[in-house]
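None of the figures in this text is laboratory data; all of them are computed from the coordinates on show. Keep in mind that this is a model prediction, so the values were computed, not measured. Cβ atoms are built from the backbone, for glycine too; each structure is taken alone.
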Structure I
Amino acid sequence: MNVYPTIKRFACLLIIISLSACSMNKMMVNMSLPMIEGGIEAMNAEPDLQLAKDSMPANISMLNGMLQLDPDNVQLHVYAAQAYYGLSYGFNEDNNSKRADKFYQRGLKHGLTALALSGLNDVKKLSPDELEQQLQKLDKDDVPALFWSASNWAKWIDLNRDDAASLIQLARPTAMMARVLELDESFYYGGAHMYFGVYYGARPPMFGGDFNKSRKHFDRAREITDNKLLVADLLQAQYLSRQTFDRQDFHDRLTAIINAPEDLYPELTLLNQIAKQKAGLLLNKEDQWF
């Protein structure tokens, strides 16, 4: 009896079943994406910081589980990059820098994976000219992956600012964020403008700072959000006001943040609540810094 035809048929059947399972997994993930988007909107509107903090690990675990089903899903990697950034910036950076460091790295990994799936590979290995050439090939659809990759990367560098090997990497996320500005300056509520507000405001002019450019970027970010997103003033106080030794501006901006109404920006209540909490922490350092 010749068993080879039977073995061949069985092998083909296994391949068909495997392909069918893969397709089913991807279909399930795609059907779940609107639910994830709705969850993000609900989280952004959450006024209770503790409730948001308690919810985030489960949300991230769900994302990781879905990525097991569909590891090449660009949108899922972007959501994961955003989630790790939010977990680190909102709930770990001020009290557990080592944990924040790890979360920023995990967020960066997801962001770079999303970019690689879109055609931008080996970002960390490209020369500045090669990176610029590759960035010019990206379009508006790539903005979310660019933004969250650069955001995680820059915050990780900021946490490790005393390490020269970390600081030397800053040119890469900065080039990526510059491309975001070119493609969609209003993405994530003018986040790229806030990035450059910090970039130019955190350093003295002799080291590449430019206080006028910093103010213009912060002003533009406020224009984009109708001055309802408090984090722009938070970052201006934290970096520009401190760098220019403007204690009055530092104090006034942070005090205004704390006194702002809770419903100032209902869709982004959580981020404004985080800004309020961070403003209080920064005000406690006023005498130390000035």
Structure II
Amino acid sequence: MLQLVFNPAAGKGRAKAALAAALALLDERGVPYTLHTTRCAGHATELAAATPPGSVVVAIGGDGTVHEVAKGLLRDGSTGGRTLGILPLGSGDDFAFSLGLPRDDLQGALQRLLDAEPRLVDLGTVNGEPFFNAVGTGFDAEVAERVRSSPRFLKGFSGYLYSVLVSLARLSEPHARVFVDGVLVHDGPALLVTSQNGPRSGGSFVFAPAARPDDGQLDVVIAGKVGRAGALGLLPKVLRAKHLGHPAVALHRGAAVRVEWSEPRPAHADGELLPTVAVYEVTLRAGALPVRA
């Protein structure tokens, strides 16, 4: 019995349009399921937390839906024998990308869900909030914040690009100190600091091409002071994963990250906005979440 947690708002309507096809495929294969539909932000967490022990709980939506569902599975400190499944139907689907799940092939993603053996992936926390793909602070979090208010007709990458351009117009690069596994690795102005459990964020930005969700390590990418023109030139490089050779960009790896901004800066966990503060504590626990993918 699959427990399907469906977010009708995911992908600015993309998930809603695909639901009938997904259910038809399950019916064709004779797979039993129970469908739960979210009604508001945070509802997926409540629905997932109430599923029976041992269930395969499938997030039907984007990274935000996956984030909420997995948070519900872990509410009591363990999954209770439940396994996370994903049908990626959001705007970015970055966690699904890190797992190798096909985003534009619903039938292929469903087949993987039904056939794959469970695997263990790493679980992160930032200031006590769980995450599974990435925590970004600074510029990329500002972009994530503006994606929510982008025009509805801008879906997927176009919505992120719009938000990037608006954020560039209001660019800020305050001072930051960054520690990785207790070692100070940056002390100066910074455009952003992102801790990646998977390679991609924002639907297309490959911040950490070598990051893997099951290696027990975060890939910490720090972009220092680059200015508006430098940031505009850097963004296409991030899309092509060619930015790590830039003199203002550094990559570090570790399981614990502390980011101290000189002023409160926005942050996101898997695209979900966090309370804005000046200090972010990020930790990673290896192999803590079972996933069917």
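Overview of results
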quantity: Computed 57, 40, 30 for Cα extents along the principal axes in Å - originating structure among I, II; calculated: II
quantity: Distance in nm of label points 7 Å out along Cα→Cβ at positions 77 and 117 - structure with the largest value, from I, II; calculated: II
quantity: Structure responsible for 4.5, with distance in nm of label points 7 Å out along Cα→Cβ at positions 45 and 229 calculated and labels I, II on offer; calculated: II
quantity: Answer label among I, II for the case where helix-only ellipticity at 222 nm (-39500 (n - 2.57) for each DSSP H run of 4 or more, over all residues; to 500), calculated from the coordinates, equals -8500; calculated: II
quantity: Origin of the derived value 14.5 (mean count of other Cβ atoms within 10 Å over residues 61-68; candidates I, II); calculated: I
quantity: Which of I, II leads on relative contact order in percent (Cα under 8 Å, 6 or more apart), largest value; calculated: II
